[in-house]
Structure I
Amino acid sequence: MTIILANLPYEKDALEPHISAKTMSFHYGKHHNAYVTNLNKLIEGTDLANETLEDIIKKTANNAEKAGIFNNAAQVWNHTFYWHSMMPNGGGLPTGAIAEKINVDFGGYDNFIEQLKNTGLTQFGSGWAWLVLKNNKLELMATSNADTPIAHGLKPLLTVDVWEHAYYLDYQNGRGNYLDAFLHNLVNWEFVNSNLV
């Protein structure tokens, strides 16, 4: 089974001015595409060649001998999930089932936003900030490098990429400004709700 580069759910300039078409061109066209290409090379002719992306991730997690496969597979998956976590004219107050769960599990939207931003800011180096479902309760977690909640048996609902290549062209070293733009202008709450089901 050849792993493919999934199409973006919008045009490369659709998230402007918050994420530029130039950033999207590099991030999707170069970084994400390279993970796909590398993964296909690494699994060619192996017992993983016919597995799904999620199964490749689960079968190679915590296996030092297959770290290269895991890193590329997880980055393919994480990026595809990240593109769907955003939408043009997104962000702001959540609606639907997720709004109620945020109120119950975080004590309100403002607390949630503050904690999610802090999760992204305090991730040292490259990685991801996630909203996940654990035992039917919302939790925030950060993962380093390519690590992903699905390698830990958790259900991801939302992610924001905090690798520098996700924001450096637009925000330089201002990760906090990028996170503000993501939270207030880009979050795809419809996607989050669809993951709750």
Structure II
Amino acid sequence: MPLVRHSRFTAIDFESAGAARGVADRPVQVGLASWSLAEGHGGGFVSHLSTDGPVQWSARKVHGIGPEDLKDAPSLLSLWPELKARLAGAMVVAHGKGTEKRFLRAFPGHGFGPWIDTLLLARAAWPDLPDHSLGALCEQWNLTEKVRSIVPDKSWHDARFDAVASLVLLEHLVDELPLADLPAEHLAKPDTSVWHRLKRR
């Protein structure tokens, strides 16, 4: 496993149609971005995704994506070449990786990873913070303006914006702790035991 400073990180984020009784949740937007210590931030990609069901009102209230945005959008499966090219060979990053891993099951045996979860990293690094959501962490460490400079004219719950935000947070973690000269595998299994003990109190 290479050192953090020699690794390429690609973040992925999905926005979803929202779950409803008897209806499985489905992705309606995917965003990706890349970062490395050597090359900085780049490699942005975002696309709406076609869906065979409605966007729930509760989900649209969060991300603002409606049927008019999904008209003529590609399917997730049709974007396989794009996602494969961007994720292959990278450390895959997400903030709360459960949703992203679940939607990527559309590609069985894809082999992407290892996964870096910035939510778990933040809980390990700053267990006593009251809020470990991506937006709260970026506000806590004054990172939001950097995200906006990379993804202008967008905001939270745009898939590319959130993907970039997770990488800006990762960059901050690597710089502050510091982690650059550790094997990248250390990022995949952070010790969140202190956070769990605090949560139980």
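Out of I, II, choose the structure whose coordinates give helix-only ellipticity at 222 nm (-39500 (n - 2.57) for each DSSP H run of 4 or more, over all residues; to 500) equal to -13000 when calculated. The structure behind it is I. Can you tell which of I, II yields 4.0 when mean projected area of the Cα convex hull in nm², for residues 113-160 alone is derived from it? Structure II accounts for this read-out.
Comparing I, II, where is distance in nm of label points 7 Å out along Cα→Cβ at positions 41 and 185 highest? Before the final figure, lay out each step's value.
On the way: I: 3.6; II: 3.1.
By distance in nm of label points 7 Å out along Cα→Cβ at positions 41 and 185, the leading structure of I, II is I.
From which structure (I, II) was log10 I(q)/I(0) by the Debye sum over Cα atoms at q = 0.13, 0.14, 0.17 Å⁻¹, for residues 9-64 alone calculated, if the value obtained is -0.42, -0.47, -0.60? Each step should come with its number before you reach the end.
On the way: I: -0.49, -0.55, -0.69; II: -0.42, -0.47, -0.60.
Comparing all candidates, it corresponds to II.
For distance in nm of label points 7 Å out along Cα→Cβ at positions 137 and 153, which of the structures I, II scores highest? Once distance in nm of label points 7 Å out along Cα→Cβ at positions 137 and 153 is worked out for each structure, II has the highest. State the single structure among I, II that was used to calculate distance in nm of label points 7 Å out along Cα→Cβ at positions 57 and 121, giving 3.9. The correct label is II.
Taking distance in nm of label points 7 Å out along Cα→Cβ at positions 81 and 97 from the coordinates of each of I, II, which one would give 1.8? Can you show the working numbers first?
Details: I: 1.8; II: 2.8.
Answer for the origin of the read-out: I.
Going by distance in nm of label points 7 Å out along Cα→Cβ at positions 17 and 73, which of structures I, II comes out largest?
Details: I: 4.3; II: 1.0.
Of structures I, II, the maximum of distance in nm of label points 7 Å out along Cα→Cβ at positions 17 and 73 occurs in I.
With distance in nm of label points 7 Å out along Cα→Cβ at positions 105 and 145 coming out at 4.3, pick the structure among I, II it was computed from. Source structure for this number: II.
Every read-out reported here was derived from the displayed coordinates using simple, explicitly stated rules and does not represent laboratory data. Just so it is clear, the model here is predicted, and its values are computed rather than measured. Cβ atoms are built from the backbone, for glycine too; each structure is taken alone.
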